[in-house]
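Chemist: Each structure below appears as structure tokens.
Read the figures in this text as sums done on the coordinates, not as results from a lab. If you're wondering where the values come from, they're calculated on a predicted model, not measured in any experiment. Cβ atoms are built from the backbone, for glycine too; each structure is taken alone.
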Structure 1
Amino acid sequence: MRAYIVRRMLQFIPVLLGITFLVYSTTLMLPGDPVYALAGLNVGQTEFTPEQIERFREDLGLNDPIPVQYLNWLKNAAQGDFGESTRTRRPVTEEVTPRLKVTLQLSIASLLIATLIGLPAGVAAAIWRDRPIDRLITVVSVAGVAVPSFWLGIMMILLFSVRLEWLPPSGFVSVFEDPVRGMKLLVMPATILGAGGAAILTRQTRSAMLEVLNQDYIRTARAKGLSSRNVIWLHALKNAMLPIITILGLFVGNLLSGAAIVETIFAIPGLGRLLVASIGIRDFPVIQLLVLIVAVSTVVATLLTDVAYAL
């Protein structure tokens, strides 16, 4: 198993390099001349002559071939230097790090909600197959996948914040600074972000459990007199975990990218909201690092899933 893990980690290196090249090159291919964004200029700014614009282009290395530009960027990135934000003129890492902590708290909370809802619901649907509870869980899980997150977010704000006044409508406070208020502010966005994952996890758990419950070793365990609880939770669920782990890995990889809409709705200062704002003002260095974080998190989640399969 150790050899397998080492081999998978070695395979991860060229994938990571390919991701960094795609991230860098695609941001340069966005509409418009990147020299204006990278130099902090407004498009069509008249106080700069074409010669000055060309000097900016030369200073920024934009006249070099894209592979050369990429290698220079990669060398700096390997040292932790991702450039400066064209909006604030601060290092990109200083812009991203505090927002990464915010998004991680939201992502962990949504992952817990998805797991705590999806696993038990899927097991219950499999145990009581074709009964009213199974039909109810199926309808709710299908709705969880189909309902747009922005619509669900607005409805939850109207219900729990405006009408019932149970929860604050927006904002963010770290749970490490103020646990009570932080949890209140996380309830709605984490629920919305985790709803789709919980629905998919419910359907996958149900399918995997139904397949396992029909196996001979489950009937043998029942024949030996084991309680239904032990048969389901210690034997059936354990052997149904492989496809469930796959879904969890995909969900973890998509959490950061899926947080953009939720963070915008609830005014959460996380990575998703920063990415939307950076795209609007063409802040290339910030966009590059944020897209790189999302891509690497997806690949790492897939790698961890493969390693979990080998355990």
Structure 2
Amino acid sequence: MNAIKMKRWMSVMATGLLALAVAAPQAVSAAPSMDAAGGGKSWSFKISGSAIRDDNLLGAPDRGNIPTALQGKEFDDTGFKWTSNLAYNYNYTNKLSFKFDYDVSQTLYEENSDRDITTQMFGINSTYKINALVNIQLMYKYIYNIVDGDDFSGIHYIRPSFNYMHKKWGLTSIHALYSDANNWSTSLRNTETTGAGIAQYYFFDNFKRRVDLGVKWAQDEAKSSVFDRDVYTVKAGLKTPLYYGVNLTAGAQYARKEYQARKLEAGGNRDREDDEQKYTATLDKTLVTKWGYLQNLVLEGKYQHTYNRSNEFASFYRNNHFELGLKAAF
């Protein structure tokens, strides 16, 4: 059994390293180029790879019995995750600019290969500067997910936003969102989502440090009302340099999820309600800057604790997630 696990782990790592090796040559084609305006870099390429570990990847419940679908499974798991982003910035005028980007990410697990996921995102983001302190943005992304080698979902995502930088109080960002998700594994999960939010970012110490606070509301309407829900989210964040070139990014998020037609028991009148808490801490240190095509190489470690309290015992769980890896920008 240990030999099988080792073989799977070596396969996961080999696939991840191969992905990094295949993507690396693209950095050359994404070499810096000057735009027509004569300043700035139009093309950019980023890639990252990290080892990951979850001690409760499948969400084994703290209370009640383990669901039949999860019995016999390995709940703690290790794996490898890599991401890449190729982007092109185009200034149409002094006020209007566009960013076109293509993202690919893949997460591979040692034990739970049925949770392996590959995601591609095609996006365009337009920015119109009203003045030096105010702009409006419109973002569109198409997200294509493959799970365990099979087509899983396709998502159209639209997010307009209004952004105002106050000289004293920092950046205020107000946004709306709409997404249309087609779930190819079961059409009952086809979902339209609408929502809105506001976030405030306060910068100090010459923009080296930042604190932020945001609230968001989203409503999911699925083909099957069992998956309809309202989600209310509050989050706070902090970013600051520490010592020896190490930076800290920390965040806390609380989300209230109210399901509209998910009964806890047959014939009952109680709907499912979740209170999800997430706490995240990330440490990073730049190892290399400005070396050939390489803009920077960063070592990053991340920890996230998720605690989901639910009146549906099968969904009452905790998970600790760890990452350690490298990020490179070209």
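Chemist: From 1, 2, which structure was distance in nm of label points 7 Å out along Cα→Cβ at positions 94 and 230 = 4.7 calculated on?
Modeler: Values: 1: 6.2; 2: 4.7.
The value was obtained from structure 2.
Chemist: One of 1, 2 was used to compute helix-only ellipticity at 222 nm (-39500 (n - 2.57) for each DSSP H run of 4 or more, over all residues; to 500), and the answer was -2500. Which one was it? Don't jump to the answer; show the numbers that get you there.
Modeler: On the way: 1: -24000; 2: -2500.
The correct label is 2.
Chemist: One of 1, 2 was used to compute distance in nm of label points 7 Å out along Cα→Cβ at positions 222 and 270, and the result was 4.2. Which label is that?
Modeler: Values: 1: 4.2; 2: 2.1.
Of the structures listed, the value fits 1.
Chemist: Output the label of whichever structure in 1, 2 has the greatest value of relative contact order in percent (Cα under 8 Å, 6 or more apart).
Modeler: Details: 1: 26; 2: 14.
When relative contact order in percent (Cα under 8 Å, 6 or more apart) is calculated for 1, 2, structure 1 comes out on top.
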